[in-house]
Structure I
Amino acid sequence: MASAAMASMYQYRVTRIWNELQAQGKNCQQLLVPDLLELDQYHYGSTQAVDRAAERLQLTATSHVLDIGAGVGGTARYLAWKYGCRVTGVELQPHLHEAAVQLTRATGLAEQVHLLLGDFLHLDQLAIAGQQFQAWISLLVFLHIADRSTLFQNCARVLKPGGHFYIEDYYQRQPLTQADTEMLENTLSCSYLPTLEQYRQDLGTAGFTNVVIEDVTQEWRPWVSDRTARFLAQADYYTQVHGAEVFQSFAQFYQAVEDLFQRGNVGGVRITGQRPNLPR
């Protein structure tokens, strides 16, 4: 079940998508993937992050990828549209899942993108419990999951021997202040944030190998600041299209993320690795 903080964090994301599409005069029943790229790519760097993941995972039209924490389906649709692969997405929050299904149908990708509603920590309750994928991806999702032991055990279960994974996430660069901790928990629904050393240890305990960890804090810090500035610069437009409450919700969230990165105790990390091949 999603926490109250997480529900609040994502409350207006679906509203914003429909409002923006309506303001642009789009037919919400017939859409192209490019119509959505400014609205459904929540990770830092937009589609560049997904392209980088596809390159690192060596995705092709024959790949079947699992997207853990699929949200409104932006990553899954983009991968299917650009790389021709099949994607299965798992999302915990019903309103995000429902929007993902509608948008995927509208873009004509329902045959390539299969979306499931459920909690990945309870893998045995999901239709993918007995499946294994060539790769899995998760962008800015694991910060919401404190139970890393169950998380990474399940991540290993769904990956074929020799398969690869790609993560982008937050990590703890330095000891967190009380202000950091409260902002992470109350605004970002993040009750636990590991160090890079702990991240590496947890992945190793789950059996992953060839783990490569890249600190991307210096890449993300200006990006989140620029996002805040660009959003505030269009305050009149966003208030007109979405109303003051939605505008303030996004403005406060973007500012909170910028503040966390500027204080320097929270950073960004990019991680790749694989599940070992079975011995012959």
Structure II
Amino acid sequence: MAETDPTRAAIAARYAQPRDSVGPAAEDARLLPFLTRSVCRDFKPDPVPEPLLASLLACAQSAPSKSDLQQYSIIVIDDPELRGKINALDSIQSWAEAAPLMLIFVADSHRGRKICEDRGYDYAMATVDTLVNATGDAAIALSTFLLAAERVGLGCCPLSVIRNHLDAVSGLLELPDHAFPFAGLVVGYPNRFFPTSPRLPQSVAVHRNRYREPAAEDLAAYDATRPKAPEKQMHTDRYGTVEPYGWCENTARRLSVRERGDFKDFLIRKKFGFD
């Protein structure tokens, strides 16, 4: 493989490994935008032109959808007063407030129910499977929009923090029953992109034919690529600071403190089924 192959270099960077440690890889420059993508949390104030936004929305709607049911909606926030109310929610950070465009991707089974009702059919899919399918549809649409936006020079960052404010956001957006805000996405022209985040090695995240537990040494090697300074460590009021502090410690701490414990109650209030 050529020493100058940028694909191999990009894969090595994604796994925070020396290039010589990367095994066989397709030498295809078309993969580079995916291998080198990184998050943007620093935006210029320039608006995203409406014709470009319309095309990106068409890209999002071109994404796969379970059984062509298209159980998602995309809400473009372009009302300054509404955007201000969303920005004012206590966990929306200043860099997200500064992004010129915000979209909310909604898992939406309301539309399908209404179509059944309008045609005189009983709706029989008030199930967990429908909830999962609608969530998946929203997630795939968001990912497709993000990748398309980045291909044309925009920066993006998803906002799962929207789900910290389920009732408030649903009320502001006037969401009907059987629909919930899955995630936000802020979009704009970047001042700068952040460094790429190293990902778990394929020996941990990819399985062949059957699931297997990751090797401790593989996790330890990955941890060494993801150190965090004491001021970046989570839940220090409970656990203090430790060294070394890598991805595994951060993940364990994050998962040890429950978040969004009201989510199921919210879904029940929105009349989702759990059969």
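Out of I, II, which structure matches 2.1 when distance in nm of label points 7 Å out along Cα→Cβ at positions 92 and 252 is calculated? The read-out was computed on structure I. Taking distance in nm of label points 7 Å out along Cα→Cβ at positions 180 and 220 as the criterion, the top structure among I, II is II, with the largest value.
Could you tell me which structure in I, II was used to calculate Rg and Dmax of the Cα atoms in Å as 21.0, 65? This value belongs to structure II.
Using Rg and Dmax of the Cα atoms in Å, for residues 12-131 alone as the calculated read-out, with 13.9, 43 as its value, let me know the right label among I, II. Computing Rg and Dmax of the Cα atoms in Å, for residues 12-131 alone on every structure in I, II gives 13.9, 43 only for I.
Computed over structures I, II, relative contact order in percent (Cα under 8 Å, 6 or more apart) reaches its largest value in II.
With FRET efficiency 1/(1 + (r/R0)^6) of positions 36 and 108 (r between Cβ atoms, R0 = 30 Å, to 0.05) coming out at 1.00, pick the structure among I, II it was computed from. So the calculation was done on I. Across the set I, II, distance in nm of label points 7 Å out along Cα→Cβ at positions 156 and 260 reaches its highest value in structure I. Using the calculated result 0.30 for FRET efficiency 1/(1 + (r/R0)^6) of positions 196 and 244 (r between Cβ atoms, R0 = 35 Å, to 0.05), pick out the matching structure from I, II. Comparing all candidates, it corresponds to I. Hey, helix-only ellipticity at 222 nm (-39500 (n - 2.57) for each DSSP H run of 4 or more, over all residues; to 500) derived from one of I, II reads -14000; which structure? The read-out was computed on structure I.
Comparing mean count of other Cβ atoms within 10 Å over residues 116-123 across structures I, II, the highest figure comes from I.
Each reported figure results from applying straightforward, stated rules to the coordinates on display, with no laboratory input. On a predicted model such as this, the values are computed, not experimentally measured, just so you know. Cβ atoms are built from the backbone, for glycine too; each structure is taken alone.
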